[in-house]
Structures are given as structure tokens and as C-alpha cells.
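Please find the structures below.
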Structure 1
Amino acid sequence: MSNDVELYEKKYPEKWIVMQNTITQAFREMSIDEKRIIILASPLVRISNATEKTPIDITASEFAKLSEIDTNSAYKQMKTASRKLMKRTFIYEDKDGDDTEVQWVIRSKYANGYISMHFTDEVIYLLQVFNSFNPYTKYLKDDVLSLKLSYSIDLYHLAKKHEAMGGFSMTLDEYRQELGTPKSYARINNLKENAVDGPIKEINGKTDIDISYENIKRGRTVVGLKFTVKAKPKSKGLESLNQNDESREIPSLTIKQIDRFAPLLANYSPFGSHAPSGKSTQEVISWLHTQLRDEAFLKTHKKHLLAVGYTHPKQSS
């Protein structure tokens, strides 16, 4: 992996998840909460010029809201998942063609209402560098984090990766390997029930795409699956609202919004010059909890809030 900073791509705002396609292979066998942590960390790593020394803070309130669970459960689940991530490794082929094994996370801190993690350089690279040599897939954070089945997230990644081509085909063995399914899924009925039919139903009901599939047969034996992926029609009203976001002022934020956007702004590199110097990330977050209540501050830093994912409430007609 190269560390050429000029390759870094940060034009996508916080509401977008952008990952190299190879990262889905490293997702294998992770719990759904581990995957959620990586997904939530993804934009923070991307927009903050993170290095191994950069703490990436994820709040229980943000995790709870997007995962549709209560905050107390969220913190416990985050803590358990981050401890698992500390022990996880993945292998990649370096520039000399040698297999290199690295950890996902090298340090974790468990504080009041949030966890703070330091990722390895290799993981940071997967979350920051996107170009023709490192193909990537992007999707909205809200779409994927509403999924509750572990294999739903994996299949969603695959589907978004191939959405522009209208779908993809895989042998059963390729599909099992891609998702890292257990040995019991060698039985096709187990595979379909848990890693195909259930995830497709959830994805079609909760996200921006529809997936269908048909069997690929050799004689009477099913040897593979052919998936069709279609984007759902977009709401014209929502598109218009998004286009007008930059011309509208930001109204007073709720407590929940302040809890959400304070850590995002604190980790957003372009905002750094506006924060108090010589302060830790948590000290900047505390400062922002006060500043985000001020109307003039919201007006001055509207572009920064929009960049980290703020969207205006729907206007009444």
C-alpha cells in the first residue's frame, strides 16, 4: 500500500460512506456491530486527514440513532465490538508480492458515552485513497446502517459495487467465500435462507436499491446465483431540497443534533483552523457543544455543517 497523500479523495461529505472494494474482503466474519463501527468511522477517517496517531471518536448516541437501538445498549455493543476489532487482523499483498498481516485497530479508549480508536495505516489507506488503482464503492450512511442482518451489509456492498452494471453473477463457492459464511452454509437451503433471501428482503425494504436473483444451473444442480440490481426511483422533492441546502440558513439545533455534530466537526480537518488551538479532540467537542447553540456560529460555519452531513428539515408547503 502506498501512502501518497495526493491520492486522497475527500470531496464526499460525512453522510457518504466511501470504501475501497477490497475492504469488503476484510469484513469477512465480523459481527454486525464491528461492521457498523467501521462504517461510522469511515467518513471521520476520510475528512480528518487521520493517521495512526489520530483518535477516531464514535458516540453512543450516533451509533444508537443510525442503528435504531437505545443509547445504553449502543455503548455496550460498541465496547464489545471494538474489543473484538482490537484482536482482528487481515492480510494483504504488499508491493513486493508478499503477504502482510496487520491489525484493524491498535488502540481503543472507552469513555463516557463514546469510544475512541486508532486505526492502522493500512486501514486508513483503505478508507482514504480512491482512484483507478484502488476502485471504490460509495453509498449513503443512513441506507446501510439501518440493516440489522450481518449478511445484509455484505450483500449491499456487493450490490452497490455492481449497481452500474445492473447486477453480477457468482458461483455458490465464490459467494460463500465473499461473505465468509460458516461450514453449515454448504447446504444450499441454509445459504439461501440466511445469506440470500433474508438479506435481500431487508435490503429491498430499507435501502435505495432492489435486488432479485435467479439460480444458475448445471443440469438440475444449482451451481451459482445471478443477481439483478436496480436503483429505486428518487424523490424529486428531496432532490430539490438538497440542491437548495446551501442557500438556506441553519435553524437552532436540538440537543441530539449538537451531540451528533460536535464530534463530527471536531474531527473535520477544514474546520480545524476555527477551533481553539492546543486543545484535545474532547476539549474541542465540549467547546462545540456551547458554540453550536449560537445562531451566529451556525451562520458562519454553515458550509462546515453541510460538509459533515447536516441536512435541512423538510419545509412545509
Structure 2
Amino acid sequence: MQTILGANGQIAVELAKELHRGHTADLRLVSRNPRAVNDTDGLMRADLMDAAQTAAATAGSEIVYFTAGLPADTALWEAQFPTMLRNALDGARSAGAKFAYFDNTYMYPQDDRVQTEDTPFAPVGRKGAVRAEMATMVLDEMARGDIPMLIGRAPEFYGPGRTQGFTNSLVIDRLKAGEKPRVPVRDDRLRTLIWTPDASRALATLGNTADAYGQTWHLPVDHDRLTYHEFVGAAAAAFDRDPGYRVVPEWVLRAAGVFSPAAREIQELLPRYRYDNRFDSSKFVERFPDFRVTTYREGLHEIRREHDVNTSA
């Protein structure tokens, strides 16, 4: 049996689809209010802040995937995320299960260096510090060697369904609504975005590959990177919209944080939009050469297709 902890987010939903499609029908989906993705899914309610509930949720598992998320609330991240991960790690160890940790890049330096699996942690802000603490926790367990572990790390998301991220909310969702997109900070810097179904397919591939354990992996992205100017143009073309957009300067986004808690919570991420973002997934591509990465234009056209289906239903 393979178990997904934090089973309601977009990554977890796509992961459940991929595991069922290509690896096993024996899946357990775990969250406070889990919802089935496939007809054969087993559902278990559990609060990952509770060690006993987490241990029960991981019992009998062959592989445990940690894909849990929390709202963008710094205090909540500090209070809950490390405990949730610790309980998940302890539960997997008790079950003798392999452990696949889905990670992000908050702990990386927010500059123009090429990001590889060896990039040192240099978090900017409190949420970045939490993610650095969590990744270090998994790396320490990996070195300890009690059970096989891996890290699958992804950059900023874009994608279908309930995908959350700056680019979806400021560009794609606004195009869906017939509104002019907004671009944070600059439009002339290269961005690296990951198509959420690719991230989930890749995590499933890693989890079911014996020699992937004991390592950190950058999940596969389209290396034909676009600037926001180019991305908005491609997105506008996919939606048959005018390619016009507005660049929102960093000072405006910071000023908005005075009045908006949501804007305040994303301020520590703003420096990364000053620079080219080059997240490199060559290691994954070399190990899994048959894995087909979705191009940005393919992804945008798929979002348009999904939107048309949903609006005509």
C-alpha cells in the first residue's frame, strides 16, 4: 500500500491519479477530510499534528508521500509544519516504509544563480527558514539510514484545477476572468515554473524507483524558460485575449502588505522576481530520459481546454 499524507491539494490529487494509473490501486489518502480521487482509494481521517493519528495513518504502508500544505500564514507554518513532518517521519519509520518528501524552493537564495540539488540553503524570511528546517530534518533522517528517503523539490507552480501560485492567480486566473494580467516586480527576467501534473508524475516515478532513494531530486521542468512578458503573451494567445498586462512594482506589493495580510505573507518571496530564476532539473532528465515534460505552451493550452469544458458544463 502507498499512502499520501495531505491528500487534498493539487499535487496530491495528481499524485493519486498517477500512482493509480501506473503503479498501484492500493492507495490510502490521508487528511482531516480526505476525498477519493480514484474509485479504489482508501480514505483515512487524521490530523498530522497528532503523532498517534499519524502513526495509525502510516501503518502498513510501503511508501509514504508527504505532500501536506498549509495556508500562507507564517505563524501557522512555524507552529505546525515541523511537527507535522516529524510525526510523518516517525510514523514511516515505525511502519518500515519508504518516505518521499515533496519540497519547494523557499529555502534557496533569491538571486540569479542556477539552482541545482547542491544549492546551499539561504532562506529569506521566516517561511523560508521553516522550509529549510524541514528539508534539513529529512536530510538528517536520510543520513541516519533507518528507512529509504528521498526529496522531490519543485519551483513555483502553474497548472490546472486548484493549482495555487503567483502565476496562476496573477496571470491565468485573470485571463479566465477576462481581466488584464498582473506581473510581479519585473517582466524581463526568466522564470522557471513547473506544470503541477508533471511534478506529481515525477514524484510517483521517484517513489517507485529503488535507486532514487537517498537523494534530492529537482522535479522536471521545461528548460525553454520564458520571461513573464513571453509567458503572458503565450497565455493570452491560448485564451484568445489581448496580450496586454501591468507590471506591479515591488514597492507597490510591499505597500499593499500594510493593509492586506495576504500581501504581507508573500513579501519574503518578492526578491526572487528581480532576477532570472533558473531551476535546473537535468539530473532527473538524465536518469529518466523517457519522462516527457510538458512545455509551457502545451500546459497553457490544456488550461484553456479545461476552462472551456468547465464553463460549458
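Numbers at a glance
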| item | result |
| --- | --- |
| If volume of the Cα convex hull per residue in Å³, for residues 80-159 alone is computed and equals 140, the structure in 1, 2 | 1 |
| Of the structures 1, 2, the one that 3.3 was derived from, the read-out being distance in nm of label points 7 Å out along Cα→Cβ at positions 112 and 144 | 1 |
| Among 1, 2, which structure scores highest (criterion: Kirkwood radius over Cα pairs in Å, for residues 192-231 alone) | 2 |
| Label whose coordinates, when Kirkwood radius over Cα pairs in Å is calculated, return 21.0 (choices 1, 2) | 1 |
| At a computed 61 (percent of Cα pairs over 22 Å apart, for residues 200-295 alone), which of 1, 2 | 1 |
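Any read-out appearing in this document is the output of simple, stated calculations on the displayed coordinates, not a laboratory observation. Predicted model, so just to flag it, every value in this text is computed and none were measured. Cβ atoms are built from the backbone, for glycine too; each structure is taken alone.
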